[in-house]
Structure 1
Amino acid sequence: MQHFGFRFLSIVLDFAVVFKFTNLVCESYNKSWFEFHECRLKAVWRDRVLMNLNGTILHPAYNIQAKGQLFKRESGYKPWLYKAEIDCCRFLRKAYYMPAKIIYTLFQEFTNINHTCPYVGPQYLSKFYLKPELLLLPFPTGDYMLSLRWFFDHKLQFDTNISFVFVENMKRT
């Protein structure tokens, strides 16, 4: 009886993911309705940056919209893939738009923005950091900016521009 030997090729892939904030800019256009108290990033490790965002809605807000756009850095920031307008009050009753649901899942455990309208008083994101395992969409490596414009009763109240880097390296070992 002849014995045949087979050699199996095994490849192990190591995934190294960098998913962290690089810049945060906040601006209130109507300080009689919304005021920022804190808008900053704090680097705690080489691969982890915490976002602290704190503000107060001074009057009850029953009708809140967010207009968001994702930009990718290619010789300056260029519009990339997503541009949407979300009815925040409707979204918090039932998450109806998948890209917004993914973003909300990223910060949900770090905030008190977890109920339906009306919103009034202090609103915050505290010690929020990006977790690559919660990002459910494939993302090409690059620098990005998420621009969010916030409207109460169809009037622009404030902007938040959040820049981040996503790098996925697959190394064969």
Structure 2
Amino acid sequence: MVRVKWRYLVCEINVLDKKSLFVLSEGGVASAVKNAVASIHGDYGSAMLARGDFVKYLNTFTGIVVIRFPKKYYKILWSALPFITSIETNHQSVPCFLNCLHIGGTIRTCQRFLISYSVRQLHRMLPNCKNEAERREVRKAILSCSYEQDKRQGNQHDDDAEEF
């Protein structure tokens, strides 16, 4: 028996108004991805998405989404991402575009990438702080998202864990 191998695309949803991220849902992102793949790659691309749920993670605070796709066909999804211009959720259309940040073989590698990406983003924010209280909060956030700290606390997960 052969196991199915997947690729996980970590994408960032870029919107003009950050408040509009809160109305997004996994179903809305999934339908936008399905529509883009179907319009670009036709029935062949739609058949690749028919295997089940493929939006594995959506964080409406940061705009990060993890999309799962079969390893052999992940370039189909990757090529369709630039054609997503809006996501419809709850009868609202949110104009946006998706920026692919990372492609990983497991959820665990995507999680490691997101931790390092978050630290880099926080380091970029540190010089823009206006007062010492903001600086302390950003430093505290940088220290709190350490992968090594997660290991020391005993939160070991196997490589095929499907949660963040």
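Starting from the value 2.3: which structure in 1, 2 was distance in nm of label points 7 Å out along Cα→Cβ at positions 108 and 132 calculated from?
Comparing all candidates, it corresponds to 1.
Among 1, 2, considering only FRET efficiency 1/(1 + (r/R0)^6) of positions 44 and 84 (r between Cβ atoms, R0 = 35 Å, to 0.05), which has the greatest calculated value?
The structure with the largest value is 2.
Match the computed value -13500 of helix-only ellipticity at 222 nm (-39500 (n - 2.57) for each DSSP H run of 4 or more, over all residues; to 500) to one of the structures 1, 2, and report its label.
The read-out comes from structure 2.
Rank structures 1, 2 by distance in nm of label points 7 Å out along Cα→Cβ at positions 124 and 140 and report only the one at the top, that is, the highest.
Across 1, 2, distance in nm of label points 7 Å out along Cα→Cβ at positions 124 and 140 peaks for 1.
Which one of 1, 2 has relative contact order in percent (Cα under 8 Å, 6 or more apart), as calculated from the coordinates, equal to 29?
2
All of the numbers you see were taken from the coordinates with simple rules; none came from a lab. Owing to the predicted nature of the structure, the values given are computational and were not obtained by experimental measurement. Cβ atoms are built from the backbone, for glycine too; each structure is taken alone.
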